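Asks: Each in structure tokens, the structures are laid out below.
Values in this text are rule-based calculations from the coordinates and carry no lab data. Fair warning: this is a prediction, and the values are worked out from it, not measured in the lab. Cβ atoms are built from the backbone, for glycine too; each structure is taken alone.
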Structure P
Amino acid sequence: MLCFRRFWIVPVVALAASLIALVSWVPTASGGSTRIFVIGGTGGALGGMRMLAEKFMDANRDVVISIRPSLGSAGGIRAIKAGKIDLAVTTRPLHLKEPSSQFEAIEYAQTPRVFATSIDTTAEDINADQLTAIFLGDNGWPDGARMRLVMRPHRASNNKLLCGLSDDMDKAVRYALKRRQLLVTMNDQENASALESIPGSFGMTTLAQILTEKRKLKPLSFNGVSGTPATLAAKSYPFAKRLHYVVSSDPSPDIKAFIEFLNSDVGQEILTTHGHLTAVKAN
């Protein structure tokens, strides 16, 4: 089992600032009644949902959409089951133990998982051998600058993906998670903030999060292939994160209208221009 013992946490102040930026509130139209619904779930999908919500509310002035700070996929599912949110965004479908008769999970897009670094790093590409060496403790960039590895907790999907690349990579990830003074971030926004702020940083995020949150990060190509919606579609880039929305099996008219907007030409354009390979395009 993957485990870690000592880690650093990004300062709470930096995390709070990044979370506040993700909350979308629109004032009530003067003299009119306003209906509110709430979206929450995995942090990496919130930027895209915020962009969709803003455009949707422009055309539906009697609806206010609130985007909650990152809950994670499991947290989003728990929240919608408890009636705390109306639409959850997740990186996975529902598990068998989760109530499939009351809720449904629909995949709406994929986005490339990318290795990223702070914007001033000179490197442009990383290959499989270099990747293994990094997790085994090679902390230098090719130009001699210091590298700072940023990771997620041991059960995070990024680690599971990396461990599945090879036996050597599995051993390297296990080794990295046991290192002293390892920087471990607790959610997607905290992870992106650490990658932005630490010179020479190295870690995983998604292209969609970089673009929708306007992050000052440099995505690196892997084995010479850039992570883009086009390379995902061509199956020439190996790292995808699948995004789902979870709704009640009997959603409200406003939720139905929002989903219709997500699947409309306008909604699809918002997603595709911000790092998503939509399910419509993939099919």
Structure Q
Amino acid sequence: MNYFILDDDISTRKIMHRIIREESLGEVIGESDQPLEAESEILLLKPDIVLIDLLMPIQDGIETVQHIKEKNYSGKIIMISQIENKEMVAKAYKNGIEYFIHKPVNRVEVTAVIHNVIEKIKMEQSLLKIKESLNLFPFANEQITPPKQNHNDIIENIFSDLGILGENGSRDIEDIMNYLLRQNIDMKNISLKSLYKEVLSIQKADTSENAVKALEQRLRRAIIQALTNLASLGLTDYTHPKFEHYATKFFDFHEVRLKMNEIDERKTQRNSRVNIRKFLHALYIEVKGQL
């Protein structure tokens, strides 16, 4: 895969460049700190993936994305954002950005997000080749059914939609889902504490009371981040399909509204109440439904 990095922070560009090289993710064929000049370079080089900083002087990342898309750039775009700026993140979602890397960037999140994008590109390329092959036959059915994803792909896609791919607690949530799906256990038939201990045991980690509490805190932080991202999205576009799909399914809508008001009125952030069992159960049903 070929990459173009657009960020006014030279240290961020160097870190991204190094991670892409050391993790064998592909080749960086261009980089810039000037969004206006970068537009023509991106259109000329046609990189598979563009990594764009959300907040830049002169022209922000969203405007740059709009401009290159208007000129038929068809590659994938990953936006690098400061998580504090919820309104801008929501605006980016509205303009078609589906992948985010949060600042300060870290190797685990960068690698996970890029792998997810690469898999999506490969799947689209495979489907295109199949369709082109079928077009050779005059009576071929052009309706191509995409190959089924495994549950880990589905979970990562949902995490990407919620903006928590790379959060510390996301790995724990994924391990919980793997355990429930393998054992075919209904969330109603197991206590959260027992579930946490089972997952810690699978992770070959300490299963003491302190370890259980630490795992629950990681889950809570990741789920609250998902709530915050959805609330920001809802503020910008109440009818956005991701907001409509996840907000009431994964959260008590009263909490979503409180978080939206908190962001909208720039109030001091309070400790949001999230129902961990509801979130995990909704995710379990969502993953099973997509399998």
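Asks: Of structures P, Q, which gives 29 when relative contact order in percent (Cα under 8 Å, 6 or more apart) is computed from the coordinates?
Replies: P
Asks: Now for a different question. Check the numbers for distance in nm of label points 7 Å out along Cα→Cβ at positions 204 and 220 across P, Q and tell me which is largest.
Replies: Once distance in nm of label points 7 Å out along Cα→Cβ at positions 204 and 220 is worked out for each structure, Q has the highest.
Asks: Something else now. Computing percent of Cα pairs over 37 Å apart for each of P, Q, which one ends up highest?
Replies: Once percent of Cα pairs over 37 Å apart is tallied for P, Q, the winner is Q.
Asks: Quick check: -10000 is what I get for helix-only ellipticity at 222 nm (-39500 (n - 2.57) for each DSSP H run of 4 or more, over all residues; to 500), calculated from one of P, Q. Which structure matches?
Replies: Here the read-out was taken from P.
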